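Student: Structures are listed in the sections that come next.
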Structure I
Amino acid sequence: MQNSVKTLTERLYYDRPNWLDGTSQFAALIRQRLRPEFRILDLGAGSGKAGPVNFQGEARIVCGVDPNSCIKGNSRIDHGVIGLAEHLPFRTDSFDLVVSDWVVEHLAQPEKVIFEVFRVVKSGGVFVLRTGNVYHYSYAVAAVTPYWFHRLVANRVRGIPEDNGDPHATYYRMNSRGAVRRCLTRAGFVEEEILMVEAEPSYLMFSVSSFLLGVAYERVVNRARSLSGLRACIFACFRKP
């Protein structure tokens, strides 16, 4: 990130009173429902990542599942399992809380996955997810561009190394507020909360002019409730009856 953009980010966001970045907001949403006796499943845990969406030590056990063997090196979970979300290798009613953080957009068969999540969640348990909103400019572009373009953006703009396997292929088949509601209620879940969140414009930090355009967009959609459907992120919490 250019120094000038970094300075603007701090001034316009992180130095603002009460500003909370999107990841911290998502972690807080989960912690509102977290209990020390809970068994948690991190769906698509991967190799783990730093930040507030880590609950090791705050629950009875944190289990992760991922199709990639890199999960075995994840030090932020208590137990890692190699497996597919479409066929979760766990018994019915195994978990009190399932977390899906930036996973839904990568699912080729989201409905099948959601039915599996419903199966492994206990009655009264919750499923909390974060994903991108396809009606936001960044995800609208991503949804209609090829995989090689996503790789180019990741490598040139976001600074992701060529050899780390990111970004993963995306499908955006459950990436609107309406699609999330339809898919989860069809599986049997009951909606508790859906939040539409627009944080700092991280995808536009490659130049000052693009960043300021993103800031203007963020200010407009956050001030106008009628435009909430154009915010970048979907945070959803659904409960199994």
Structure II
Amino acid sequence: MQWQTMLYTASIWVVPVLLAVTMHEAAHGFVAHRLGDDTAYRQGRVTFNPLKHIDLFGTVLMPALLLAARSPVLFGYAKPVPVNFAALRSPRRDMVLVALAGPATNIALAVAAALLLHLVAYLPPEAGRWVALNLRNALFINVILAVFNMLPLPPLDGGRVAVGVLPNVLAYPLARLEPYGMLILIVALLIVPIAGAQMGADWNVLPHLITGPVEATIRAILRVTGNG
């Protein structure tokens, strides 16, 4: 039945997605707390409770819109963890470390998923298939999340890393883009591809930027974990 297929499909995506975004955001808050800023900690955001991190638009509606638009890039986000960079002990350096914590956690989760694939053979066939699909989706989602977030556009993690390491003459103009970063992403992910399709052109720029790094990262993880 169709509803059974839908439930099964949901069951192999929901846990990997929630775990990926929850751990990503919690990692930002945890590292910020260790480096001197307790803003996220005081607001209860250093937690593995996904309800604290889910954003209605970014976690639910935006991925649904991208699926409906048949976008080649599936993107979503959780509520950003609040960080007071001025409270960090070394604001510019620590901003980079806080930003890197999210993608680094996603890569660690992807490696863990790949390692756990070795245990699937010890499970009953039906259970093994379900677990394997969850683990493969976890590998894919976490790598996508890590790579996408490392694009050098604030407020993405890569943008904040770039602001922290670039010379001031480049860092300051880039930092001023932060209030408009999400709007730029939405336009690039939704409006531009749809406009291009109406004109018979392929204006999907972002897939070309992330597909190669995502595939290379997945291949590397599979090879390192003995799955390649």
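Laboratory data are not the source of any read-out in this text; all were calculated from the coordinates shown. Please read all numbers here as calculations on a predicted model, not as lab measurements. Cβ atoms are built from the backbone, for glycine too; each structure is taken alone.
Student: Starting from the value 26, 8, 7: which structure in I, II was semi-axes √(5λ) of the Cα gyration tensor in Å, for residues 40-79 alone calculated from?
Tutor: II
Student: Taking mean count of other Cβ atoms within 10 Å over residues 176-183 from the coordinates of each of I, II, which one would give 17.2?
Tutor: That value comes from structure I.
Student: Figure out for me which of the structures I, II the number -8000 belongs to, where helix-only ellipticity at 222 nm (-39500 (n - 2.57) for each DSSP H run of 4 or more, over all residues; to 500) was derived from the coordinates.
Tutor: I
Student: Given that FRET efficiency 1/(1 + (r/R0)^6) of positions 48 and 112 (r between Cβ atoms, R0 = 30 Å, to 0.05), derived from a single structure, equals 1.00, which label among I, II identifies that structure?
Tutor: II
Student: A further question on this structure: Computing distance in nm of label points 7 Å out along Cα→Cβ at positions 88 and 120 for each of I, II, which one ends up highest?
Tutor: II
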